[in-house]
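Visitor: Take a look at the structures below.
Computed from the coordinates by the stated procedures, all read-outs in this text should not be read as laboratory data. Since we're looking at a predicted model, the values are computed, not measured. Cβ atoms are built from the backbone, for glycine too; each structure is taken alone.
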Structure 1
Amino acid sequence: MKFAPKLLAVALCAGLASQAFAATELKHWPEPAAKALDAMIAANANKGNYAVFDMDNTSYRFDLEESLLPYMENKGLITRETLDPSLKLIPFKDTAEHKESLFSYYYRLCEIDDMVCYPWVAQVFSGFTLQELKGYVDELMALKKPIPATYYDGDTVKQLNVEPPRVFTGQTELYNKLMENGIEVYVMTAASEELVRMVAADPKYGYNVKPQNVIGVTTLLKDRKTGELTTARKQITAGKYDAKSNMGLELTSYLWTPATWMAGKQAAILTYIDQWKNRCWWAATPRPATATCCFTAWM
């Protein structure tokens with residue numbers, strides 16, 4: 001009977017191993033789509049290929065920055081008084097009865113041009129450490145109700161409920177299945193790289209993207225003690241990136257390039273992923289921010 005514990009241990013290890021290497025199934029996809037995806041993945045597996053995904057309204061439902069802004073504003077964490085002065089681009093539209101919100105201000109910047117509001121809504125979170133922002137992002141992701149906000153429709157103040165991001169389970173399945181088959185997964189977002197990394201690279205949300213594979217709008221990070229400036233992109237290029245060590249750094253409003261919206265998405269792929277090898281997959285919402293990229297294509 002002395003061999004029984006050894007047999008039990010072997011059986012347990014075998015069971016754990018089978019769970020660890022169990023292939024992800026695309027259970028939340030329509031069967032025809034799942035079959036097509038399985039075939040495409042099989043054809044491109046373990047060949048050094050990579051896949052690039054957008055995040056907002058693609059890998060999860062709704063928009064991270066557009067919900068985090070009113071969430072933090074309603075909590076009094078971001079105000080026009082604490083806003084970086086360089087981000088006060090136009091006068092606030094106040095009346096005797098109404099003080100314009102930063103969310104409304106963002107909308108009016110978008111009315112000028114997306115090239116104005118896209119960087120602004122990443123820069124507006126400056127002044128917080130990544131650790132502080134991570135806490136607010138997790139609170140937002142846990143919300144079960146929309147966030148009230150106001151905006152201007154002409155000169156009329158309108159009420160709006162902004163939904164927080166909702167994880168698309170089908171997308172988490174696809175991400176993991178691609179990676180299990182040797183296809184590297186990257187996120188290319190027009191939102192703040194650091195904020196999106198807090199979702200895409202946190203295992204509890206299921207995407208399991210490598211932190212260094214999240215690419216987005218980047219602003220300088222500052223060490224509050226030494227004043228030293230850096231970015232994740234700079235660290236990754238130098239081979240000195242440690243996501244956990246960066247959590248105490250403060251997000252500043254100063255932009256890094258390339259900007260990852262519109263044509264900048266392709267520029268960022270060439271800069272940070274591969275100058276020569278075409279991606280095997282690109283997925284993004286068909287809107288102006290990604291109009292210069294293909295919607296979904298295998299190269």
Structure 2
Amino acid sequence: MAKYFYNTIKYTLYDTVITIDYDCNIAVLYNIKKVLKNERLLYMGSSFKSPADTAKAMVGIAELKNKAPLGNVMILSFLAGAYIAFGGLLAEVVTGGMAAAGFPPGLVKLFFGGVFPVGLMLVVIAGSELFTGNVMYMPMGVLSGKASLAGLSKNWVISWIFNFIGALFVAYVLAYLSGVITADPSFAAGALKVATAKVGLGWDQALLRGIGCNWLVCLAVYLAIASDDVIGKILGIWFPIMAFVAIGFEHSVANMFFIPLGIFLGDITWTQAIVNNLIPVTIGNIIGGAIFVALLYWYTYLRGQEI
């Protein structure tokens with residue numbers, strides 16, 4: 001008769017200690033241990049971090065941002081604004097004539113969202129300072145004691161301003177003066193339609209859409225940090241960004257490109273751009289990133305830990 005055992009196996013997987021009680025013969029016990037070993041090795045050899053390890057990595061990034069020289073933050077923020085604007089320009093050129101050609105609105109938005117993520121891919125992989133990402137990074141650093149409120153304030157203000165400058169440069173110089181956006185009447189008409197719709201939102205709509213947007217944007221960044229290879233980062237970025245764009249949420253830095261381009265092409269005013277859209281959308285983006293991602297993930301994975 002086979003010998004039976006009653007005991008407990010303890011092992012760690014996904015940063016959690018798992019306990020298994022077993023009452024089985026020695027052959028089954030061997031198979032249990034083999035499965036657990038293979039599962040752990042599969043995880044350890046994977047190309048992604050666990051959610052808890054990703055949260056710790058975010059704190060490390062926040063610590064670096066807190067110490068970054070002011071000049072570096074300015075340059076990298078300018079680049080981030082330009083990168084997001086490149087994604088916006090690509091989306092407007094690709095979809096400019098689709099609505100006029102009779103494509104369904106949902107399909108147009110899907111194509112718009114499908115190409116727009118190139119901007120955040122450049123931000124994350126090439127490296128830069130994006131305001132909407134920083135509203136997630138910096139609170140995690142402050143909550144974990146690795147960044148200061150002064151550092152957070154400096155980072156947010158500088159990245160917002162220089163994101164605006166970078167996006168404005170692409171909108172005026174590379175899209176408008178270059179003739180790219182006016183090369184086909186449908187491109188300009190589409191760009192003006194996008195900008196007009198954005199400044200026509202009510203404050204409550206703009207703020208709520210800003211929350212939804214940066215919840216997804218920060219999740220995209222979170223997934224990118226979780227991945228240890230470039231393909232994983234691209235896929236992690238692509239789907240959440242495509243989702244927020246196709247849904248119709250509002251991204252403050254993207255709007256620093258879309259709305260000024262509409263100003264250059266039509267009769268939209270700067271007051272409309274800032275008061276009707278950028279202020280409420282920025283507030284919404286802060287809520288979406290700082291509360292729904294940074295605070296909740298810090299509370300879940302890092303609360304009470306020494307990092």
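Visitor: To test your reading of the models, identify which of 1, 2 gives 2.2 for distance in nm of label points 7 Å out along Cα→Cβ at positions 106 and 138 when calculated.
Guide: This value belongs to structure 1.
Visitor: I have -11000 for helix-only ellipticity at 222 nm (-39500 (n - 2.57) for each DSSP H run of 4 or more, over all residues; to 500), calculated from one of the structures 1, 2. Which structure is it?
Guide: Only one of 1, 2 returns -11000 for helix-only ellipticity at 222 nm (-39500 (n - 2.57) for each DSSP H run of 4 or more, over all residues; to 500), namely 1.
Visitor: Ok, one more. Computing mean count of other Cβ atoms within 10 Å over residues 50-57 for each of 1, 2, which one ends up highest?
Guide: 1
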